[in-house]
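Below you'll find the structures, each written out as structure tokens.
What follows is calculated from the coordinates using simple rules that are stated; it is not laboratory data. What you see is a predicted model; the values in this text were computed from it and never measured. Cβ atoms are built from the backbone, for glycine too; each structure is taken alone.
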Structure 1
Amino acid sequence: MNISDRSVLSCYREIGEINAEHGVTLVQHTTTGLVYVKKILTVYNTEVYLYLRDHHIKGTPEVLEVVESDGQLTVIEEYISGQTLREILDHGNIFPEEDAVAIIMQLCRILQEMHRAQPPILHRDIKPSNIIRTSGGRICLLDMNAARRMSPGKAQDTQLIGTVGYAAPEQYGFGTSSIQTDIYATGVLLCELVTGHLPKDGIPRGKIGRIVSRCTRIDPADRYKDMAELLSALSALGSRPALDPSMRAGNSSGFRYMLPGFRSGNPLHYIIGGFAYFALLALSLTYTAEGLPAGSFVLWTERLLYLVCGFGILLFTGNYMDVWRSLGLTRIQNTLLRLAAVLAIDFFLAGVMTTFMIFAAMILRPFY
């Protein structure tokens, strides 16, 4: 690293850690006071970062400084505030189809600009943790560590890189990365946003399922030829952005406190949630106990306890206030295993509730 590079980097002082394991820190410019992200990379493509520094692509962090020294690349880039799609999905949420399609269409436009570079820049690591959704609903594509220029003449990739589940077959030595490699991962992402799981565990039905299926075909030649063609297919779905972002998945300002069943914007979920709450209320109000008159204080107290306990179980089952994450349930990647764990805890809570009701009755009955 020469004196000029040292001088450039000395203008940024570290103020916090984002990911210490991967060398990502928060820095502040000593003169302007503006906050940026500093990354120290050991796996990288210098040419890609230099291109992004000189040709900012909308929807990606603006790259300010690129310094290479001793087998490492130091990058200073724009700090983007928001939630990653991984964080949103790990909260137990999935996206309404129109929101998922709107997100993927934004992503396609970002990738389209990257692919227009000469030669095209391939991201090669599209996944929920590399995409941030800002409070205004804007999508930003992060982490260009695996990105490289397309090399049509190569028989296969010389460096195998990507994330299992999202990486296309050609990234494992079965060919060379191309525009279709990013299309593959985009289809995987669309599936996960809508269903909460990867295509290997099942794709959604209908038109979205057909799009996912074509994106993720084994042979790159069978996928969409470019992002423009994929955008055209998505546009044909009649997608539209959410009218009220605060009521959609992933916006913590309003979504976080909404009752389970009323968070996704899906009318079917409204019906199921409304029925569940109504059924609980009806069962609580009609609860009777032998020897207790209908209007007695003790009976109404027991009814209230029944309602509170049952409501607590419904809130847990619906992952209210991200309770699953607190218990470590979101770490269970297999959907069926996660569901089994939730049901097991539901039965445990029901047992606790029954025991509590028995003891409460033993305490309250003598006062009648």
Structure 2
Amino acid sequence: MSRVRLEHVWKIYPGNVEAVRDVSFICEDGEFLSILGPSGGGKSSTLRMIVGLEEVTRGEIWFDERLVNKLSPHERNVALAFETYALYPRLNVYENIAFPLRARGQSKSEVDRTVTSIAEALDLTSILKKDPSALSDGHRQRVSLARAMVRKPNVSLLDEPISHMDERVRAVVRARIRRIHDELKTTTIYVTHNQAEAVAICDRLAIVEQAELRQVGTVDEIWNHPANRFVASFVGEPPMNFIRGKLESPQHISIATKEGKRGFELRKEVDPKYVGSDNISIGVRPQQIKLSLSKGQGASIAGSVRIAEFQGDNAVLTVNLEDLDNSEIKVVVPSERMGGEGDTVWMEFSPEIIHLFDGETSII
């Protein structure tokens, strides 16, 4: 296993296209880290530089205390599973998985034991004798994943490895990926644009956007202390709501309505330099808003239900606030309290759920 360290890494393609811009982070020995972000944000370019398939334009990549910038993928002892399958068409599933083991000179019994174990973990036992051409896309992707993980490499790098599977199979396979990681204790870096996958199985997230690293942290850190507005909106489903407010004092924020200001307390003091600014964004997560059909005693703001979406135990309400911008927000409530379209509702924003942003920057 290896500790992977990126120090001020850049990838610039011909035409001065910056795919990765000054990225630094660490994936600890045995950690499961996700590089998470939208398409085109620099995720795959970062991964390919770690693997050795792309040259580093500037900066350094270290495996433990070994600089690997000039080393081939083979010399780095890494395993890679792509979004595309890259299976050997003339070999059946068993032989595809066994190929890297045979290349290492393992005995027939060792190969058989290892292939059987990984096939059971990824539910491939019944198709070991089939050719890749006879498989579904989901099965091909699992075979590709098995071939990558069977080698017990220093670092496993998974690039959108389950994106072609349907939702039910994806949930099962990602749990198995995590179980295999825990058993092998391999350092794993997992690239995905799907925040639900990253949140479900990874120890920490490295969130990238527009070629830059925006934040590295645990799910709890990113959920409760997002570094900026992009991170706050990207992690969470439905995404965080944003409402324009004005900082009245270091511990009070208000929202302007036609009926006057609605004031809310903050969980900690904000730098006094923001006091008086009316261009502050209030961020509140849909799952943390307390909604009532009547005005309570706490600080609240009214709105009108525009859409009510039933989702089993919960419902997602789309609400138009009474603020001057007529902001549209999402609120997650138990289904029995979902209300109906056109209902007037009151929403409480308790101090601990309020995030404040000045432009893109988090200030609380």
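Comparing FRET efficiency 1/(1 + (r/R0)^6) of positions 95 and 295 (r between Cβ atoms, R0 = 41 Å, to 0.05) across structures 1, 2, which is largest?
Details: 1: 0.30; 2: 0.05.
Once FRET efficiency 1/(1 + (r/R0)^6) of positions 95 and 295 (r between Cβ atoms, R0 = 41 Å, to 0.05) is worked out for each structure, 1 has the highest.
helix-only ellipticity at 222 nm (-39500 (n - 2.57) for each DSSP H run of 4 or more, over all residues; to 500) was computed and gave -13000; which structure, 1, 2, did it come from? It must be structure 1, since only it matches.
Computing mean count of other Cβ atoms within 10 Å over residues 39-46 gives 16.2 for which of 1, 2? It would help to have the intermediate numbers written out before the result.
Numbers: 1: 16.2; 2: 20.1.
So the calculation was done on 1.
Which one of 1, 2 has semi-axes √(5λ) of the Cα gyration tensor in Å, for residues 151-230 alone, as calculated from the coordinates, equal to 23, 15, 13?
On the way: 1: 22, 14, 9; 2: 23, 15, 13.
Of the options listed, only 2 reproduces it.
Structures 1, 2 were compared on distance in nm of label points 7 Å out along Cα→Cβ at positions 71 and 119, and the highest value belongs to 2.
Could you figure out which one of 1, 2 the value 25.8, 89 for Rg and Dmax of the Cα atoms in Å was computed from? Write out the running numbers ahead of the final one.
Working: 1: 25.8, 89; 2: 24.5, 79.
Of the structures listed, the value fits 1.
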